[in-house]
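These are the structures in question, set out in turn.
Every number in this text was worked out from the coordinates using simple rules, so none of it is lab data. Keep in mind it's a predicted model, so treat the numbers as computed, not measured. Cβ atoms are built from the backbone, for glycine too; each structure is taken alone.
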Structure P
Amino acid sequence: MTAAALEIEDVAVWFGGVHAVDGVSLSIAPGAVVGLIGPNGSGKTTLLDAISGQTSPTRGTVRLDGQDVTGRLPEARAKLGVVRSFQDCRLFPELSVEEVLLVSEDVRRRVGVLSTTLHTPWARRAERAKRAAVADVIGAFGLDRYRNHRIQELSTGTRRVVDLAAIVLASPRLLLLDEPTAGIAQREAEAFVPLLRRIHDVTGATIVLVEHDVPMVFALSTQVVVMETGKVASSGTPEAVMKDPAAVAAYLGASPEALARSGRLSGDD
């Protein structure tokens, strides 16, 4: 599957008198990694909701590969390869890691009830393929030791890794990540930079990342978008945004040392 091109034209999302997103326009090339940063309440998550179909824009257009998807439900967008994560990592707490990933594969590899009941050759082949895919992703994400652990027994960081593994199984073309490091320890957060790079390498997907960890965003992104009060304050390469007075005034001015520590800007990338 090829990476998706995303175009957002004059998108606004209003909740009564609150303009959560107010006239955002962005053009994102296939395979790009775009980091959305900004203060709390700047409209980052609401913009992800508008892209994924969780929220209907008050005005504006969302296009995927040139096709208008503004009025489509999240399920319809998912069939086009739009996959979204959530801050609260919505997994089944009573299931094991392997069971959660098998459920994810069940959604993608649907087999009829009759075929499953009768153990037809097609159903057996589908089951083998599903288990092979899950085994591969468990190995790739270093989850072997947690295979039989229930989700509720895992740390927040490990649950997020399982969530990302399930996302990879969905074969995303456009991957929307909402604060993947929220609520996890700094040591676990540091491991997410190589993990997200691996996801990008494996899937080839276009990625839009909302994250408060500024060094992570600058290390991973090919384009950084700074939002403020529902609008785009600055957009460009990480190097250009770091030098943009509008971006510094909106969000970056308080943490130049943090920016200097990022892998991309320190020359490690």
Structure Q
Amino acid sequence: MHAFKYHRASSANEAASIVARNGEARFLAGGQSLVQMMKLRFVSPSDLVDLGSIKDLAGIKADGSGVTIGAMTRHAEVAGSAEVRKAIPALAALAGTIGDRQVRNMGTLGGAIAHADPAADYPAAVLGLGATIHTNKRKIAADDFFKGMMETALQPGELITSVSFPVPKRAAYMKFKNQASRFAIVGVFVADTAGGVRVAVTGAGPCVFRSKELEAALSKSFTAQAAAGVKVSDKGLNKDLHASPEYRAHLITVMAKRAVQSIA
């Protein structure tokens, strides 16, 4: 790990200002991904701006139409929230499957989606539910947010402040996990929303994506049988020591089927 300057920001504006003045600075949320990358020297920020003291960036608010979660809200808080469990139980359940207890009590929603790991769980919920990402500059629709492997629509110095999730009619998340890391080898979030059926897939490709084939099938018949009848293409899917592209394509169908079954 290279040397860096440490800053503890007291407000979102202060944090953004520090990063704006230092071109190689990075925001520090839970640190569960960034610190590990720094140790491996994959990234070497000149400054770290700790967001942990900014109370306005944490918290959960729910109403009849949606749930808004602050960027610095921990995974464990989402998993244990009575409000989230009532409004979007699939989101609370997903948060409870992230990593281990230490990761869930340190990692944050904003940090997870800003990092955009191709096997992370939260991006599947954000895209599957058609959430809106709020930053210190603008609002970004989920469909426009994830651009590629660890690449998002965030501009330099742009800070996620919260994420708004609309309440779906029904939803579920299923993943085939790596037993060591608990990252998704393939994870599928299925949601029947006011705007139609959305199916988001994580772990299978360079970044989270929607499965148009599964969405079309489940829009006609929201049943496990309909999901099971879809053959997903393996083109462009990941290949590593955990699974081949062909196996990941098969898992997408299997996880989607299980997600629909769990809803039923």
Ranking P, Q by distance in nm of label points 7 Å out along Cα→Cβ at positions 94 and 198, the structure that comes out highest: P
Of the structures P, Q, the one that -9000 was derived from, the read-out being helix-only ellipticity at 222 nm (-39500 (n - 2.57) for each DSSP H run of 4 or more, over all residues; to 500): Q
Identity of the structure behind 18.1, 56 (criterion: Rg and Dmax of the Cα atoms in Å, calculated), options P, Q: Q
Structures P, Q, by distance in nm of label points 7 Å out along Cα→Cβ at positions 78 and 142: label with the highest value: P
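The value 13.0 for mean count of other Cβ atoms within 10 Å over residues 38-45 was derived from one model only; which of P, Q is it?
Derived from Q, not from the others.
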Comparison of P, Q by distance in nm of label points 7 Å out along Cα→Cβ at positions 6 and 22 - largest value held by: P
FRET efficiency 1/(1 + (r/R0)^6) of positions 14 and 150 (r between Cβ atoms, R0 = 30 Å, to 0.05) - structure with the largest value, from P, Q: Q
Among P, Q, which structure scores highest (criterion: relative contact order in percent (Cα under 8 Å, 6 or more apart)): P
Among P, Q, structure where mean count of other Cβ atoms within 10 Å over residues 70-77 as derived comes to 22.8: Q
